[in-house]
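Next up: the structures, one after another.
No lab work stands behind these numbers, since they all come straight from the coordinates. Computed from a predicted structure; not experimentally measured. Cβ atoms are built from the backbone, for glycine too; each structure is taken alone.
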Structure 1
């Protein structure tokens, strides 16, 4: 069965627009049953426009396509979920390729969720005081490149642990302060998915396995529906439907073009930085060389001046022969006299 590649933002967006499928995927990753879900996907068109301006300012020959203001490459997904433990916020981000500002962009988006007033609620403390608290946040990141130190692990869970600092004892209590200011996270390492089917979650996430692509574009993956438990098949069929949507395929092409342009820009930027660094190092070497030559010349001038002083020449005559100033020679003569005085004493 051919399915659309969900690593593409436009395909992932199409997938998550089906609430049943979204609940299925998120629930499998976080390990909690989702009672309800309300989500909002954010397509950041500003990224594309900003890239256009940077590229045009560089006057490069290739330019990002002017056919759209929408960048499907920059899709951030957030949802409020309701579980047995209460309401929580889930954010999901997909990054196919490693780019210069990955971590900063992720931090910026995560910070925006903490600052989002819609993700807050009123509650009361044990003493009855009314306060405003934030929903707990769970971050899910699908990464197209491996993390150093975690090779071979398809799904990484970052869990909060609350401990007594003195004894090291893990504490089981909960408080809105801790819940609202710290967060859990899950990282799906897409390159580590091939061959990993150790549990139901890894079976489900195999739909992201890039080794199953069918052509050079990587737009379509070939999967066997029978390999998936019945409860996961709605997700498979949703991706199959996406593969047959002309608008989805068109936006996948656009996403490829945009990513290619962005990577080209970042390569140019990296090369420019490398060139500037090499120029800086060269100038520093030249500066050091000139400084060394100056010191050697000055040392020679001083030795010559001391010899001429010993011969009884006047400061003016010595200045003419050595190139030292009268002030320098006066200081040198004083130093020579002081040294002679110390020797006599």
Structure 2
């Protein structure tokens, strides 16, 4: 059987593209023919990702379309003759961008409208979390199901050492890590406020590290830097790295004393699994799919009381008994996203249309 996947953009290190490549390899190992087709392809992926204009893109017995933004793939997907499987990775609600970027506001709103046009035109709609599946169901998709994103934790656990960077990070400061875009739904301003409470009530030896693009919503990023200045906090205690290669990302995880998520909208949140794979204790605000992804692991809190969160973070950093228990729970949860379980999801998907 031919089981192909469509992704609007194929970028190495992107969670959706990495997941699609892992699923393709599992499908091939199970005896199926499988290719990935994309509109935009990184140069170093051109040997393994095929352009969407290739006639073979429409030749799958089953085609899985990864949806996260509006794209020219949507209507051709709905018109395919073979089985059509939508995998929905969530779209950040437009209101998060309203105060910062009209174009992103419009893009997010268009994305949700475009998603709704596929209801009744697919054979199966999958969310990569129950949170996402419920959104599909509310839009009228049926049948629906859940297939978790296939996270490539090996890019963290198997990355080579970065001695110079790790030496810089292994000083007297405690490293509090966040990985992802600097975007309004991530509530980076709450990280800055958390740091103020942490400094005041817990420990002055802190460094908050933000790894990920900060050029997605420039006005929002400027707001974050202005907040640091307004609080008269030392700017060197807030490291905004921008995008980094995998070996550097792994070093930041290895040197982290805790991982913090204060996001108010997540459809899955891949960095939570990466932190668990790197054996970094996680503290997260319980919003969106975050509680589901953690599955009882890590430390969740709600409501968003940042003074309480600062004290909780201090315990996670310094209380060895609490820390050991949290790490043990995270290791157990991480097993739910291992190769064997993902392979069963892939096998069940292919068997459904055999």
Can you spot which of 1, 2 the value -1.12, -1.14 was calculated from, given it is log10 I(q)/I(0) by the Debye sum over Cα atoms at q = 0.23, 0.27 Å⁻¹, for residues 139-202 alone? 2
Value 1.01, calculated as Cα Rg over 2.2 N^0.38 Å from one of 1, 2, is from structure 2
From the coordinates of one of 1, 2, relative contact order in percent (Cα under 8 Å, 6 or more apart) came out at 15; that one is structure 2
Figure out for me which of the structures 1, 2 the number 4.3 belongs to, where distance in nm of label points 7 Å out along Cα→Cβ at positions 3 and 131 was derived from the coordinates. 1
Using FRET efficiency 1/(1 + (r/R0)^6) of positions 187 and 283 (r between Cβ atoms, R0 = 30 Å, to 0.05), single out the structure from 1, 2 with the greatest value. 2
Among the shown structures 1, 2, from which was the value 2.2 of distance in nm of label points 7 Å out along Cα→Cβ at positions 211 and 227 calculated? 2
At a computed -15500 (helix-only ellipticity at 222 nm (-39500 (n - 2.57) for each DSSP H run of 4 or more, over all residues; to 500)), which of 1, 2: 1
Which of 1, 2 leads on distance in nm of label points 7 Å out along Cα→Cβ at positions 19 and 323, largest value: 1
